[in-house]
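What follows draws every value from the coordinates through simple rules; no lab data is involved. Note that the coordinates shown come from a computational prediction; the quantities given were computed from them, not determined experimentally. Cβ atoms are built from the backbone, for glycine too; each structure is taken alone.
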Structure 1
Amino acid sequence: MRVAICDNEKECIEYLRKMLEKNPLISSIYEVNDKVDLDNIIDAREQFDIVFMDIDWDHLPKNGINYASEIHNGAPATQIIYVTGYNDRFSQDVFMEEVNLCGYLVKPVEEERLKFLVEKAYNNIQFFETDKLLLESKKGSYALPYRAIRYVESKTHQVIIHMGREEYVFYEKLEALKKRFPKYYVHCHKSYLVNMNEVRRIEGYELVLRDDSRIPISKLRYQAVKEQFFNYIRKTI
């Protein structure tokens, strides 16, 4: 995998580099040490498999969470692993920007934890590339990656697959279709099946997604949805 280490402290980059060089899953390592380097990879839409992003960038108007979001906009498949020396300071902020979040490391980084997250990122990439929903319509056959689907909406006898700016409509029943989806989807309402990677928070009887759109939660499903979402978040970090 091709990785980038983004940190304004060169000794931290070197520390991570030495551990990553031992990992056979890593093919190349790119160092990002200042705002110019960050802006360059964002503007060029550099395609990395993993970006290790330090959250706290001294003397810059943005933090690493903001930069990670900008990287995600240009390269949405890139796995983001946050790195910080402040264990609690940013713990509530890491879900406030849309990124492909793989995990969270606290300095000084433990080698076993680093190895675990690299393997997790590798598995995520393999899963994203191979695990797809196969559907037929009058317009043709489609193979839609599960992780790229934001949510599924049921209307009359149709389902609408929402994928970013694209939508796909099929004649299917949501109740039958949901059996084909992985466990990180939550059936929050009789008409909605939602990818929990897209959920920013639960607010009242609604799921608030990363783009601020809102999906209803039925009262009957509320407690189960809440438990499923927070169990998933705990496993993600």
Structure 2
Amino acid sequence: MRKKIVAGNWKMNTTKPDGVELAKAVAAGASKVPAGVGLIVAPPFTHLCAVGKALAGSGVELSAQNCADHEKGAYTGEVSVDMLKAVGCQWTILGHSERRQYYGETDEKLVEKVRLALAGGLGVILCVGENLEEREAGKHFDVCSAQVKNVLYNFTAEDMKKVVIAYEPVWAIGTGKTATAEQAEEIHAHIRKVLADKFGAEVADDTTILYGGSCKPSNAKELFAQPDIDGGLIGGAALKADDFIQIALSF
């Protein structure tokens, strides 16, 4: 059975002291979460090491929010996979809609990032999803299909064992809007079919697909009850430990 996961993307929020306190609170609440549900937190680069220490022994795993598309070298401001591994990261989020929208991140660049992350021993949470214009034009299936194919079709079924997909309806991030459970399930099921077309039904069935659009304690239960929704990539609600843990208890 594919794993249930609740991952918290802190984005550009918290200072190091704040982040450590938040991590300690998440670690303290983790014991309430059923054994079959994995918890991941992704703080800013500046306090990955300190947050990792605060999570030690709790079972909560550490993720970066991005990684470089080069192994090392003269790339000022970038952070490599090896650097992330050295401070205890087990995961990295890649292709988040904000990276695509604000920093021009392309599928071609993501192929290289995924390749380096997997080769370096990091699990990947790959984000896909449509914006409001694409949703209103009825292109949401095509957009998500293309993003999955353009990146993941370059990898193998074996590689897919370390890949989680997060579906982000971009129009629902930070807007207060949320896809209905039915809308989210429809896209999740579609993504699973796109995976099956390339890798076969077994790989598709084993791939964890998270919902990443304004998931909070009030709607998590309904979302997680859908057959193809395996958890959430949580933004704002991940900045409050009680909310984050409550979401993880919603299965």
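13.5 is what came out when mean count of other Cβ atoms within 10 Å over residues 105-112 was calculated for one structure; which of 1, 2 is it? Here the read-out was taken from 1. For Cα Rg over 2.2 N^0.38 Å, the highest value in the series 1, 2 is held by structure 1. A value of 15.0 for mean count of other Cβ atoms within 10 Å over residues 41-48, calculated from one of 1, 2, originates in structure 1. So distance in nm of label points 7 Å out along Cα→Cβ at positions 113 and 177, computed for just one structure, reads 2.4; which one of 1, 2 is that? Among 1, 2, the structure yielding 2.4 for distance in nm of label points 7 Å out along Cα→Cβ at positions 113 and 177 is 2. I have 22 for relative contact order in percent (Cα under 8 Å, 6 or more apart), calculated from one of the structures 1, 2. Which structure is it? Checking each candidate, the match is 2.
-12500 is what came out when helix-only ellipticity at 222 nm (-39500 (n - 2.57) for each DSSP H run of 4 or more, over all residues; to 500) was calculated for one structure; which of 1, 2 is it?
The value was obtained from structure 2.
Each of 1, 2 could give distance in nm of label points 7 Å out along Cα→Cβ at positions 49 and 65, but the derived value 2.9 comes from 1. Upon calculation of distance in nm of label points 7 Å out along Cα→Cβ at positions 73 and 185 from the atomic coordinates, which of the structures 1, 2 produces 2.9? Here the read-out was taken from 1.
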